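Just below sit the structures, each encoded as structure tokens.
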Structure P
């Protein structure tokens, strides 16, 4: 439930529009999700060995620290806290507020309670920084309130957080299943099927086809597939969050690898099924161009909300309300999973003397990382107010992939440096499948550096800024905290 709940947020309901625009082919749209699915499952199977070998709170932070050294573990935790985890929580929270606005129109990003500053766009080479509004509106206020509520609830033990996670994950899996089943049964459009499948599925998908990605730049099919991965990789991300809670999981050597394999497999199958529903309901051009629906008599521009357009096709305006409710359920469960798991990483870092010392304290009654939950909550609320969370999420996709590559490299390192360590579970397909993942992920990162510099270079800068911070923090920490007790 934690793997599935952390993975399924709002991305699956939106990003296929952008992938469709970039790929320009029904086959490549599905191909992007299939490639993402294969990479995610291979990575999860590889992480299973590390999780079974080191079933301690902190997950990926611990794996990187033990395999490659404390600097790499810190850089991961630093990036996770600064933008990956907290930024994702903030963005999903604002998405919750956005869809709550379908039912309560006064909840809107334009309904300001306190508008502090309009940050102008700042051009730095190929990057555009700034260009955001800072302040509190009714939409991000919902994100702040939800962050505070779920952070407090998770203080009362992993069982409490897990109960919420189970309920809402079940609900949103049923919502995705409903989208797939209802879409196939009632929303199919003969014109869309003709446009996307009847002899046109492989349009523009030849290995040697050239694709225009803007400004007159033409790239190969493999390259455009890599460029289009940003949306699908983001939508399939956060599956590794279950490893952060390893210290509180029963029989982690068995349950962590099993949850990674089953959870990622279920989500990827649902994602691919939903994309076939999209193609059976909307022509690719219509999907890529977004859709407009009527909500309570008011024209509401969905702006790439493909899933909403699908249910509107079959059920009219009621479909828009159904989808809005499903996305709110999805976002609520996703936020809870991210809040629950992220706090365990900062707790592990603090125990190593690489974060604020008080963050390493557990609640005296519930034995949860209460201080860590509160620190994460405060920074997430700051990101909600700053308006920068959406940009930071785009920027960090590159960095997320870098840390996945480094962690799987760590699998090879630990096989060599600790050959006799207990391994209750061994990575399926080792060494071939992990090597394939590293090769594919490196290719995508190189392509993104070249063709999406506005997203990738800022993420790289965030990571590199952690190096001087690490050495400054290391100089202050007591010698006895250099290693985990």
Structure Q
């Protein structure tokens, strides 16, 4: 079992850091992917005499894409790798180990995307129409194939499918949610690029009639939004049953974020079909900005749900969110956590240092990926009104306390150490170890609770009842 140093971000929950950066990066990546197709489409319209300003706008749009996607997108992409390795190194390790050739192929397409993009940026204005279109098609396809391969790995985390038995690359890559995820991400990319184009057009120097024509052509890329609803139904029909239950009311946060993403997507689609295509109206800068903001919120909602419905796993039925496998968790029930974490804790305890240091390590090892001490989702606040017995029982039977939490990894002494540490967090100045802490009957009761619930995940316990 690999043990990595664990980072502490104070009051900021680790998931908030990686989630916030991830949403921003995904939105920029969608712009880059859809932007390639939009520019190739505009260049094609120009060459076929259906859009006289298509060539000039393509050059202008590409300058925006290079600045935002190539620069900011690349920085956030590197930031995603750095943050993921800091927060969940074992999950990233498994993803790289199992799909290293897929990552290599994706990076090859990414290099092709960057190379073709910079070639167009440097030489595009001087190239003939045929070469320009070919270069834009290469750029667009390279960006989309980068999405194709990343999508296979990300969707595998939620629905590993036959990989759990076969452990082969393609059994994991072409998993049950691969195709619906790919369609939804492609449609979203096209819509994002169209909305950015409408904003750029409104801020450009073109005459009103030309702007209107450009906007009408750009909004054609919003039409595939009609695929989102049936594809979304397809996606939710193949995800695990408990994951659907989280979204359909089992977890109010996931339900709200799912609703946010759905409503924002429907509003954009309704505006595109009713106002832009049916009524043939144009789109001003303010409305384009509003719709682009809705697209960002839709992306945020979708990414939050994609991450959340995997709980209590980071890799479904293989690796828990605290980076433990099922077999390792069962073994730790026997051996305990006392000597598992070799790294010192930063906190200095004036009294009761041994049990509090033990509890701090249990918290770091078991809880810190999803909880803070006193900040976002802080355990000091969440357990503020709990008695000692409530803490002991709820910790020992975590998967019954909340089905989307993994079973507790550790023995009765680990539960007791964490109990005292959580009590300490409430008021460090007046803390005293509970009078019954460490007594044989208390440890026996905790051990009974641990044995009663076992190491079966909460989502499986729910099915049994």
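FYI, it's all coordinate maths here, none of it is from the lab. Only a predicted model underlies this, so the values are computations on that prediction, with no experimental measurement involved. Cβ atoms are built from the backbone, for glycine too; each structure is taken alone.
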From which structure (P, Q) was mean count of other Cβ atoms within 10 Å over residues 160-167 calculated, if the value obtained is 18.6? P
From P, Q, which structure was distance in nm of label points 7 Å out along Cα→Cβ at positions 240 and 384 = 2.7 calculated on? P
Highest-scoring structure on relative contact order in percent (Cα under 8 Å, 6 or more apart) (candidates P, Q) is P
To which of P, Q does the computed value 21.6 (mean count of other Cβ atoms within 10 Å over residues 376-383) belong? P
Computed 2.7 for distance in nm of label points 7 Å out along Cα→Cβ at positions 24 and 400 - originating structure among P, Q: P
For which of P, Q does P(r) over Cα pairs in 20 Å bins from 0, in percent, calculated from the coordinates, equal 22, 47, 24, 7, 0? Q
Entry that produces 1.26 once Rg/Rh (Cα atoms, Kirkwood Rh), for residues 264-319 alone is calculated, selected from P, Q: Q
